[in-house]
Structures are given as structure tokens and as C-alpha cells.
Structure I
Amino acid sequence: MRSDVLMWLPASVLFVGIIYAGSRALSRLVIPVFLTLHNVAEVIICGHQKCFQKEKISPAKICSALFLLAAAGCLPFNDPQFDPDGYFWAVIHVFCVGAYKILQKSQKPNALSDIDQQYLNYIFSVVLLAFASHPTGDLLSVLDFPFLYFYRFHGSCCASGFLGFFLMFSTVKLKSLMAPGQCAAWIFFAKVLTAGLSVLLFDAILTSAAMGCLLLGGLGELLLVFSERRGS
């Protein structure tokens with residue numbers, strides 16, 4: 001058990017990178033743009049399977065990877081709210097997600113369960129981010145936050161934490177109860193719903209060119225769902 005925990009620590013470090021870089025990127029990018037960039041992690045996984053594991057990749061999955069990569073590559077040139085820092089943190093987030101999923105798939109069948117992995121991730125992230133808050137400057141910058149003394153801000157932070165935890169727990173349960181293709185379809189539906197609602201709730205400027213990139217990314221993920229269902 002102890003050896004399994006130690007073997008999982010690199011993945012926990014990547015998990016911290018996922019949530020830290022992802023939160024920094026989300027603070028500067030609109031949600032549909034962030035989700036389109038986030039999906040590029042599937043390209044990293046597909047490339048690893050093809051180049052290093054020598055697995056046979058279906059044509060649908062290859063087309064999906066190409067569409068996702070093209071959408072993310074064209075997006076910075078067509079984003080009317082382009083923010084260099086936001087894209088920088090999004091790139092780090094994408095590489096962390098890709099590496100994390102590769103490590104997760106390489107775990108031994110008798111190693112930690114999915115829920116145990118997530119418990120370790122959350123415990124490790126709390127400890128590491130608490131110690132890293134001062135060197136990164138986040139601890140002192142909190143004092144300059146304009147909504148620091150608003151009770152609604154603290155309430156929304158607590159709600160976000162609890163809802164995020166229950167979302168993680170329900171996602172793990174969903175993956176254990178459904179086939180990979182069905183689970184991928186539900187996740188795709190949730191992303192589309194989130195992106196659509198975010199445009200209505202938050203200020204987002206989307207030109208026709210930017211919408212084309214987002215739709216191309218959506219088509220790429222739809223092909224990925226199709227390939228997962230064919231594989232299942």
C-alpha cells in the first residue's frame with residue numbers, strides 16, 4: 001500500500017499543476033476558450049499511444065486529434081479577448097492533464113482505486129499549495145483582493161470547493177458504472193452545457209472566426225466520443 005502511494009505521488013504533483021494552472025488560466029480566459037484548449041490534452045495522450053506504446057489508433061480518433069489541435073492552434077489568432085498570460089497558463093494546464101492521464105493509465109490494475117487516487121490528490125494539493133502560497137506570492141496578493149471581506153465571496157469559495165469535490169466523486173462513480181463511450185458522451189454534453197451557460201452568464205466576446213474555432217473543437221471532441229463508443 002505504501003509503495004502504491006509513493007508511486008502515485010508524481011501524478012499528485014501533476015494534479016496540483018492541473019488545478020493551479022487551470023485556475024490561473026480560467027481567471028483570464030472565457031470558459032468556451034478554456035475548454036477548447038483543455039481538450040488538446042487528448043492529442044498528447046493519442047500521440048503517446050501512437051509513438052511510445054505503438055497502439056493502433058482508429059481513423060476517427062486521428063481525425064479528432066487533428067481537429068482539436070487545429071482548433072486550439074487557430075484560436076489565439078481569432079480570440080478578440082486574447083490574453084497572453086491566460087494562454088500561457090492554459091498550455092501548462094494542458095500538458096499537466098495529458099501527463100496525468102498517461103500516468104493514470106499506466107498504473108497497475110491492483111494499485112490504488114480511482115477514489116483513493118483522488119483522495120490523495122486533494123490531500124497532497126492542500127499541503128503543497130499551502131506551503132507554496134508564500135513563495136509564489138499568492139499569500140500576500142490575497143490582501144489586495146477587492147472582494148476579500150465580502151461574505152458572498154467566501155461563501156462562493158466554500159460552495160465551489162464542496163461542489164467540486166462532489167463533482168469529482170460523482171465522475172468517478174459514473175466512470176465505474178458506465179462504459180467508456182457512454183461516460184465520454186455525458187462529459188461532452190456537460191462541457192457543451194457549461195460553455196453555453198457561461199456565454200449567457202459572463203461577458204464573452206465571440207466573433208464568427210472564434211466561433212468557428214470553438215465549433216471545430218466541438219466536432220473534434222464529438223469524433224473522440226464516437227471513437228470511444230466504437231471502441232467500447
Structure II
Amino acid sequence: MATTASIPSLVSVASVTLEVADVEAARRFYTAFGVDTHIRLRASEAPSTGFRGFTMALTVSGPATVDGFVAAAVEAGAAVLKPAAKSLWGYGGVVQAPDGTIWKIATSAKKDTGPATREIDEVVLLLGVEDVKATKQFYVGRGLTVAKSFGGKYAEFAPGQAGLVKLALYKRRGLAKDLGVPADGTGSHRLVLGSTADAFTDPDGFAWEAAAPLTPAPSTTPAQS
């Protein structure tokens with residue numbers, strides 16, 4: 001009896017790799033910004049102009065922490081696209097790293113309930129896509145589970161056990177407007193995603209590659225005789 005090959009399940013985003021022109025300069029920036037443990041860097045000279053179609057978003061505990069991350073990014077060389085300010089949903093700001101990657105730092109809290117920290121509650125990768133419903137179904141076919149969905153405007157996936165980064169989809173023009181940049185852009189996304197399954201490219205050209213499994217650190221406990 002013939003069987004149909006199944007598509008390997010994409011359990012989670014195993015890694016996020018930003019392609020940059022100068023790896024060492026980018027590493028210095030992201031270390032000073034405080035997000036170096038959440039991303040990987042790779043050298044690339046691929047042409048890229050305008051909006052790259054995605055943003056990295058940090059969710060933190062309160063407005064003072066938002067201000068701290070924004071200040072650290074600016075001091076390290078980032079440009080402010082949207083100054084941190086209150087809105088209907090909370091408090092946040094948008095900066096652009098020297099390598100061109102856009103970062104949004106936000107909190108749902110409008111008042112501080114404690115001192116500023118350097119802790120990040122959640123990292124979300126927002127992909128700007130042309131058709132949210134169609135791309136959502138593509139990822140569901142890859143094994144992801146929808147956690148939130150708002151028609152054709154936004155969709156968010158539940159992270160897998162290994163997921164350090166949550167994946168979400170936003171209408172491309174809506175995302176650009178939210179970030180304060182024109183939606184037009186051509187060339188490379190300058191983004192490569194690590195998959196816990198196979199390599200593939202999604203309908204909007206975002207590339208995924210099979211990520212090597214994490215190797216446990218060697219034990220420092222002496223062997224028992």
C-alpha cells in the first residue's frame with residue numbers, strides 16, 4: 001500500500017540570524033543593546049534597500065525598562081524611528097540598528113510598578129507578509145499552532161518547547177506603518193531563520209534552514225568511581 005510522505009513538523013524558531021556587512025561591529029552593537037544572546041550574525045553583502053519586511057520586537061516589564069533599552073541602542077549607534085511614548089496598548093518605541101534591522105521595544109504597562117531592569121520577557125519576530133491568511137495556512141501546514149489570529153491583519157504562533165523566539169505575521173504595509181517607515185523595499189531580507197525541521201522558503205521569500213541541534217555543555221562534575 002502506497003504511503004504519502006508527510007511534511008516534517010516545524011516545532012519552533014530554533015534561531016534568528018541577521019545578515020550584516022560587518023559582523024564585529026554588529027556584535028559590539030547587539031552586546032551593548034543587550035540582545036546578543038537572542039540572535040546570530042552572519043556576514044553578507046546581499047543588496048537590500050528600503051524596508052526589509054520584518055521587525056524584531058522585545059516585550060519588557062515597564063516603561064522605564066523600555067527607555068533603558070532604547071537609550072542603550074541609541075548610545076551604541078541606533079537611530080530612533082519612533083520615540084518611546086504612551087499609546088492605547090501601552091508604551092513603546094522603535095529603533096533601527098546600524099546594520100539596518102528594525103527593533104521595537106514595548107510594554108503593555110503604562111506605569112512602572114518596579115525599577116528598570118535589563119530583562120526581556122519575550123522576543124517576537126514579526127514578518128510583514130502580503131497575505132496573512134495564506135501565509136498562516138502555509139505555516140500551519142509546517143506544523144505550527146496558531147495562538148492568536150485577527151482575520152487578515154495579524155496571526156501569532158505558539159512557540160515550541162525549544163522556541164526562544166515567537167513567530168508572528170503582520171500585513172506588510174500595516175507593519176511598516178506601525179514602525180514609521182515606508183513599506184517599499186527590494187532585495188534581500190537580510191534574515192535567515194533556523195528551523196527545527198527542514199529547510200524551506202515561505203511565500204514571502206523568508207528563508208529557513210535546518211538548524212543544528214543544541215549540544216549539551218560537558219558536565220563539570222567529576223565521574224563517580
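FYI, it's all coordinate maths here, none of it is from the lab. Since the model is a prediction, treat every value here as computed from it, not as a measurement. Cβ atoms are built from the backbone, for glycine too; each structure is taken alone.
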key: Value -5500, calculated as helix-only ellipticity at 222 nm (-39500 (n - 2.57) for each DSSP H run of 4 or more, over all residues; to 500), assigned to which of I, II   = II
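For the read-out distance in nm of label points 7 Å out along Cα→Cβ at positions 27 and 43, a value of 2.7 was computed from one structure; give its label from I, II. Don't skip to the answer; put the middle values down first.
Details: I: 2.7; II: 1.2.
Label of the source structure: I.
Out of I, II, which structure matches 27 when relative contact order in percent (Cα under 8 Å, 6 or more apart) is calculated? Don't skip to the answer; put the middle values down first.
Numbers: I: 38; II: 27.
Label of the source structure: II.
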note = For distance in nm of label points 7 Å out along Cα→Cβ at positions 19 and 187, structure among I, II ranking highest is I
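Taking FRET efficiency 1/(1 + (r/R0)^6) of positions 35 and 51 (r between Cβ atoms, R0 = 25 Å, to 0.05) for each of I, II, which is largest? Present the calculation step by step, with values, prior to reporting the outcome.
Numbers: I: 0.45; II: 0.75.
Sorting by FRET efficiency 1/(1 + (r/R0)^6) of positions 35 and 51 (r between Cβ atoms, R0 = 25 Å, to 0.05) in descending order puts II first.
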Which of I, II yields 19.2 [Kirkwood radius over Cα pairs in Å, calculated] = I
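Taking P(r) over Cα pairs in 5 Å bins from 0, in percent, for residues 67-114 alone from the coordinates of each of I, II, which one would give 5, 24, 30, 21, 13, 7, 1? Each step should come with its number before you reach the end.
On the way: I: 5, 16, 19, 18, 13, 9, 9, 6, 4, 1; II: 5, 24, 30, 21, 13, 7, 1.
For P(r) over Cα pairs in 5 Å bins from 0, in percent, for residues 67-114 alone, the value 5, 24, 30, 21, 13, 7, 1 is produced by structure II.
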